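Take a look at these structures.
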Structure I
Amino acid sequence: MEISLIDPSNGFLAIQGRLLSSYLKENGHKTKLVMLPVMLRQGWQSLEEIPSYTSKVLDDLLGIVKSSDMIGLTVWTNFFVQCVEITRFLKKELDVPVLWGGIHPTVRPGECLQYADIVCVGEGEDAMLELANRIDCGTSYDDIKNLWCKKDGGIVRNDVRPLQQYLDKYPPQDWELVEHYGSDAKRIWKLTADNIVHWVSLRSVRDYDGKVLPTYYTEYSRGCPFACTYCCNSSLHRIYRGKGPIIRRKSIPYFIDELTRVRKAHPFFHNVAIIDDCFMLGNDETVERFAQAYRERVGMPFRCITHPGIVTERKIGALVSAGLYGLEIGVESGSLRVKRQIYRRPDTNEDVLRAARIINKYRAHIVPRYDFILDNPWENEHEFLETVKLANELPRPYVRSTFSLTFFPGTDLYEKAKQEGLLRDDIRDVYLKSYVSQKWIANPKRMRYSRLLFHLSKSVSKSTMKKFTGKRLLQVANRKGLEPLFGLAYLSLTKRQFQPIMKLVHLVRRAEDPRKGYKKSFDA
């Protein structure tokens, strides 16, 4: 049986599609993998602004998948509209079942069945294989666990199966480049050994030093122990309650074998990105065993994501010795109330700073990336200033990522925002929203003083920040009508067109040093 797997998300990673392709191939099916990336753009306001696929791209796609017996799409919320466009086009031209899988169909299966014939809820390898086998044999598939499907004018809603605990069961991602295709927005190209480096580099995320280096993205474990209210893991915890432990790992030898095979087969990969929600779970000894095996058999630079509460010096030391060069940690907010009551995060500022100081001991080898969530309607100015102060206290150097709080379907904050009238149109307010942009960047004329301070928090000293957040200065700066001035200062810093705000910074710094003759200071 032939199955075409389409991924319209941003890039040529297509991890879910590659994992499915590998598993289906291993079990006797033929697959085609088509990547149709569309770059997210900040400030989308309507469906008309979405970059549609050209007729040439759609015609090329039809030519590739027309021999398929089933078509599957990986659907993310931010690419929902692209999936609708692709599905409508293919269903008009072909009479084959179309399946949607991924996090959006998992949390909104009913909505997705308005367009797809079948929806996969949760992890899909075994459900997809069972579906392919049934279609191949010509038997009914309306009782397959994890699948929702249409039948007799209604919807069949099957329960999810228990979580697969033995991840070594699944083969590594499909990077064989057999019937793999990619689009450059003008047409679809067949991926080959001669052009794959170009395509992967073209869509790779820039590394911490600004260089674009081909990176192999992979998973060592599945599941997250936390259920933060803004994250899809809160939904997955509910969906899989009673279906087995949520945290599962590949065995260390199996994972290391995967990486050594990739390095040998595709030497163009320069480094590895482990995309686990919370890498470094487990005790120090487990992480040290992993680090030793990685150092001895893989040796490629790698980065990962973790939680500040599980960082220890032994773990960081072992991983750095194995090649760890980048570590992403969610800080999100400096307000304990926001962390606990809004985000349901267990960490404190002390946890963040403790982890940051440990990481900073290895600053010659590793650059951490700290994530912050902005645009929180339930966070007041005082609480945001706590975030500013925490960002200012983090030991440098570090990279900072800022995200706009987005109410993704299925999360607790989506329900809260819906109840409070903060969401009027899901398509406009969620699906088309770029979670990497912030309102005060999109419209600097509305920038508050605290947001400007957040931008400065990485570059000024603690004593300077203390003066900038002094009571008297805050009273003046928070007066209405000053937002355009702060927006202008922000633009002058980011675009380097002129530097009036830096003169203020320099004056404050000189005021700290009596030897310069500037003893006057702001009221703290």
Structure II
Amino acid sequence: MPLQLAALLLATVYDVGPGQPLAAIGSVPWESLGPGDVVRIHWRATPYKEKFVIGRQGTAAAPIVVSGVPGPAGELPVIDGNGATTRIQLDYASEGRGVIKIGSSSIPPDTTPKHIVIEKLVIQGARSTYGFTDDSGAAQTYSANASTIYVEKGENVTVRDCELRDAGNGFFVASSDAVASRNILVERCYIHDNGNVGSIFEHNLYVAGIGMTFQENRLGPLAAGALGNNLKDRSAGLTVRYNWIEGGNRQLDLVDGEDSSLIRNDPAYHASHVYGNVLIEPDAAGNRQMVHYGGDSGTTANYRKGTLYFHNNTLVSRRTDRTTIFRLSTNSERADARNNVIWLEAANGTTLSLLDTDGVLDWSHNWTEPGWVISFGTFAGTVNNDGTTVTGTTPGFCSAASQDYELLSTSAARNAGRVLDPAIAIADAPLYEYVKHLDMEARPVDATYDIGAFEYALPGEVSGFVIDPDRRTLRWTPVPGARSYDVVRGDLANLRSGGTTASCQTMATALTTADDPTAAPAGGFWYLVRGSDCGGLAGTLGPGHDTPFGAACP
């Protein structure tokens, strides 16, 4: 029998919650979990006030999974570290660093946890003002830099479909000279209201590892009065794609791997990829720089000294004073910035600078308002501007007021981009788009890139059309780019006889369902559904659909 199949056959499912075999998270034998084991934490009306360590290994085919089971209205189970207890059978250090800890324990015996999945949970309550009971039964308080999930060391760790809030750091990954955390994926998570009041040292995410990917996440503002960054990264092999990142001292602070020579010596340390994101800078929100790349330790020899590939992002600044896109720490740091929209919602182009004082910037096919400058200071770097900047007073968003940053059909950003740097692999091309919120969809394929995080496409033919058994409810599959749908009805008898314009009757404008209470004639009704974009421009029907019906029909 193959070993992978044997592991799955031996795996155990632990159900926790009301009416389940286990009433408490602490009843799970965390110290002996193995490949394929699944811990299912069922929703209940009150939070689980418990904490634990994961110090075991799964496999690629049979990971160890900790999964929330949502409630009747989709509510995620809540694990709250404030007042939490710890399973007595566990024994691990740094208990005050997180509600869920991964790696470094005595019981279970120390190892590097591998192939771990945490999903569908709300994890909260790790602040220095909160207390808990440790694995010896003693009362403790959290450290200032505590996090909802603290990865002290781990490999192939996935956190998805979670909400991480109310902690010093929302999510923390550590590495050292001896061991580096590797292959960490955070996707479809809502991470917000973390950080400490008056402190620049704690963040929504603070990570250091090799192979870090953040995608489809909603990174919201930090806690009121917190001065940290939204995503602070000290990694090699960083990919940030298809996220919504709003607020923070900086939206992205990508600096040196100060604690790990393994990170600094990894070849991927010198290339970081940021694409397909929406970055929002609130007014008066700390530093005016939106993205920092290079280092901050002061040991410039350890800075990234590579390239930030920054393409097909949409940046929105609400500042009424100045905005700076990039701070590149030294002239050994380079940014390749192309196909990005940079829009100043509350100011004009004269308040925008591309850089701080240093670095090499390759600037191509970006949209901005006119009047920008290279730097507001004494600039010592280099800008390679190929003269392809597209300027205007507005990018042509569907609705900036409602934060709908997809493009109108009339936008000057349409078909105004360019091909990516040849050094970028196809895997780091913008193949998808962020869907508000916590999802993504395939980016429409066009001969030329649109500028920004979203590609315009006229809605295509609607598919998946069905009529419910009640014979009045119509349903269909959403079409990319469609914001509304026209539903047209006609008498089937007229259609069979060739049809006239009089046989068409516009029934409704709907989302993905429509209701027709009218009793059908003996021959029945026919229906057509067509999507329209955010500007009201109608999409297409299948070949020949509109021919018999005349101008009054779609």
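All of the numbers you see were taken from the coordinates with simple rules; none came from a lab. These numbers come from a predicted model, not from an experiment. Cβ atoms are built from the backbone, for glycine too; each structure is taken alone.
What to note about this one:
- Identity of the structure behind 36 (criterion: percent of Cα pairs over 26 Å apart, for residues 195-378 alone, calculated), options I, II: I
- Rg and Dmax of the Cα atoms in Å from the coordinates reads 24.8, 88; which among I, II: I
- Each of I, II could give helix-only ellipticity at 222 nm (-39500 (n - 2.57) for each DSSP H run of 4 or more, over all residues; to 500), but the derived value -500 comes from II.
- Winner on Cα Rg over 2.2 N^0.38 Å, for residues 75-306 alone once structures I, II are ranked, highest first: I
- At a computed 2.1 (distance in nm of label points 7 Å out along Cα→Cβ at positions 35 and 259), which of I, II: I
- Structure (I, II) behind the derived value 15.8, 43 of Rg and Dmax of the Cα atoms in Å, for residues 347-450 alone: II
- Calculating relative contact order in percent (Cα under 8 Å, 6 or more apart) for structures I, II picks out I as the one with the greatest value.
- Taking FRET efficiency 1/(1 + (r/R0)^6) of positions 179 and 299 (r between Cβ atoms, R0 = 25 Å, to 0.05) as the criterion, the highest value among I, II goes to II.
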